[in-house]
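These are the structures in question, set out in turn.
Please treat every number below as a calculation from the coordinates, not as lab data. Not measured: the values here are computed from a predicted model. Cβ atoms are built from the backbone, for glycine too; each structure is taken alone.
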Structure 1
Amino acid sequence: MNILFIADPLDHFKIYKDTTYAMMAEAFRRGHTLYACEPQHLAWTGGDVEACARRITIVGDVKNNDRSPWYAAEQAEHKELADFGAVLMRKDPPFDMEYVNATWLLEIAERKGACVFNKPQAIRDHSEKLAIGEWLQYTPTTLVTRDAARLRAFHAEHGDVILKPLDGMGGMGVFRVKADGMNLGSIVEMLSENGARTVMAQKFIPEIKDGDKRILLIGGRPVPYSLARIPQGGEVRGNLAAGGLGRAQLLSARDREIAETLGPVLQARGLLLVGLDAIGDYLTEVNVTSPTCFREIMDQTGFDVTGMFIDALEQAAA
């Protein structure tokens with residue numbers, strides 16, 4: 001089938017670790033026809049939603065993750081999204097208004113028959129930070145507010161807390177404030193923009209030393225391995241983008257319980273691929289925009305995460 005990937009610029013991909021590239025390579029190996037565009041290349045013509053997309057082929061030895069170029073692209077053409085067998089929304093955050101606009105365009109395309117993954121409405125409906133509120137049995141002690149007094153009181157009660165913005169990614173804007181309250185006022189003022197923006201506060205989870213675990217759900221089923229992203233060099237953040245060390249490991253009993261509870265619910269809402277984040281026994285995020293960590297898990301364990309994903313995509317698009 002023809003598959004459209006809506007993603008960041010292909011020339012920016014680091015193919016040794018990029019999950020979207022891994023998806024493309026496996027789909028191409030199976031004989032699917034690949035197209036790519038960016039969100040700004042979508043347009044509603046008053047009837048159908050079109051993409052100004054380029055057909056691409058994977059070139060070179062796929063075992064060589066340093067090769068450049070890794071793809072060849074034909075001249076861009078306007079194609080209706082409903083003409084693709086599957087449309088994959090793989091644009092990285094920030095989840096700003098332009099991201100929201102793209103999901104609205106993708107919903108119009110769905111009404112014309114396009115098969116879009118993840119489902120645009122489901123992407124909008126699941127705040128990656130706030131979605132945990134649906135499963136309180138798994139969440140750490142949490143406060144979400146832009147009221148500085150409430151944030152100060154939360155810190156006074158719990159002593160050691162994490163503060164973070166609701167729209168951050170890759171560990172951006174995550175702060176730990178210990179019992180001494182050092183810089184609490186400045187951090188609250190900065191994150192909340194003096195009360196203009198909402199902040200999430202959580203009781204610090206000491207198990208972060210063992211990693212911020214990425215648990216992948218594909219078609220409602222968990223990948224049997226998580227990627228524990230372990231903070232390095234005095235950092236409190238385990239995110240790979242913040243220098244965390246990725247270590248693949250089998251799901252714990254608690255990880256599997258969380259995954260098997262959330263998986264069928266999220267799949268029924270049109271979320272083909274989800275990245276759950278867990279620290280110790282606690283669920284901390286539900287990532288639905290462009291979950292990653294395929295390559296790290298495959299490279300360390302040999303488990304074919306990409307094959308599992310393309311199997312699920314083929315079944316969902318059939």
Structure 2
Amino acid sequence: MNQLPIIDIAPLYSDDAQAWQSVATGIDRACREWGFFYIKGHPIAPSRIEAVLEHAQRFFALPAAEKLKIDITRTRHHRGYGAIATEQLDPSKPSDLKETFDMGLHLPADHPEVLADKPLRGPNRHPSMPGWEALMEQHYVDMQALAQTLLRAMTLALGIERDFFDSRFKEPVSVLRMIHYPPRHTASSIDQQGAGAHTDYGCITLLYQDAAGGLQVRNVRGEWIDAPPMEGTFVVNLGDMMARWSNDRYLSTPHRVISPLGVDRYSMPFFAEPHPDTPIECLPGCQDEQHPAKYPATTCAEFLLSRFADTYAYRREQEAV
């Protein structure tokens with residue numbers, strides 16, 4: 001229990017049903033035992049990752065006043081730049097030693113859900129950097145497609161229709177995030193971590209991390225183990241929404257980031273979440289008389305907003321208005 005599984009998902013891009021089943025079995029085991037695993041054999045090219053990383057590094061190097069032109073605390077749909085200590089993932093620790101950029105599915109101002117003032121819906125707020133918007137919007141689309149490929153494999157083990165998740169991820173509220181973790185010596189106190197211990201809120205997360213390291217995962221024995229960078233891979237983990245869907249058959253596992261010494265760390269998580277109106281309730285094959293549903297039914301938006309309020313002070317202030 002000291003090494004996360006590594007799964008080659010290349011067979012998911014073939015028509016070989018037996019190979020699909022083999023990959024699905026491996027993913028199912030990892031989801032039950034860890035809630036975390038690495039994937040290789042995915043279609044995201046190294047050149048794409050390099051380009052996105054380079055743009056992220058240039059963005060975070062901008063003066064604070066420039067980044068704050070898209071201040072995330074001045075939007076109701078959670079898009080833009082989050083300054084250091086905007087988030088507090090572990091309420092027992094100081095606010096996190098990281099700065100962020102968040103984007104989602106771009107919906108124009110005249111989209112019906114934006115006009116209706118639905119939460120988490122609206123246009124993206126990109127910095128004024130050459131090539132940024134086109135690159136990030138395309139990367140968002142490609143990461144969403146990768147996430148849905150993994151979710152299709154999960155349907156084989158969960159006993160649901162192959163298109164179960166596809167039908168629920170139309171116009172999703174998935175988030176592509178860029179994160180910069182300054183070196184540990186810049187912390188406000190010895191207790192300030194890059195990202196405090198937490199579970200992710202949503203369905204499934206795909207994480208690129210650079211060579212700096214710092215990600216730690218808590219195993220079933222309660223021990224913190226390193227999840228080091230591996231070239232050509234994404235780290236995949238499940239969130240609380242998938243745990244609710246699966247009645248805790250699949251684990252939403254606590255993890256944290258310990259800021260590295262002497263170097264900056266950059267990561268790019270993609271949080272795959274369904275359409276905001278999607279009901280989140282126990283799947284039929286994940287409950288029976290001995291294992292009744294543990295969680296009340298909710299919706300994607302209701303659940304995410306409740307978790308956002310726990311993490312972001314500015315969200316609590318907005319809700320109180």
Comparison of 1, 2 by mean count of other Cβ atoms within 10 Å over residues 76-83 - largest value held by: 2
Structures 1, 2, by distance in nm of label points 7 Å out along Cα→Cβ at positions 196 and 212: label with the highest value: 1
Which of 1, 2 leads on distance in nm of label points 7 Å out along Cα→Cβ at positions 20 and 292, largest value: 2
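The value 1.00 for FRET efficiency 1/(1 + (r/R0)^6) of positions 148 and 188 (r between Cβ atoms, R0 = 35 Å, to 0.05) was derived from one model only; which of 1, 2 is it? Before the final figure, lay out the partial values.
Numbers: 1: 1.00; 2: 0.35.
This figure was derived from 1.
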Value 28, calculated as percent of Cα pairs over 31 Å apart, assigned to which of 1, 2: 2
At a computed 18 (relative contact order in percent (Cα under 8 Å, 6 or more apart)), which of 1, 2: 1
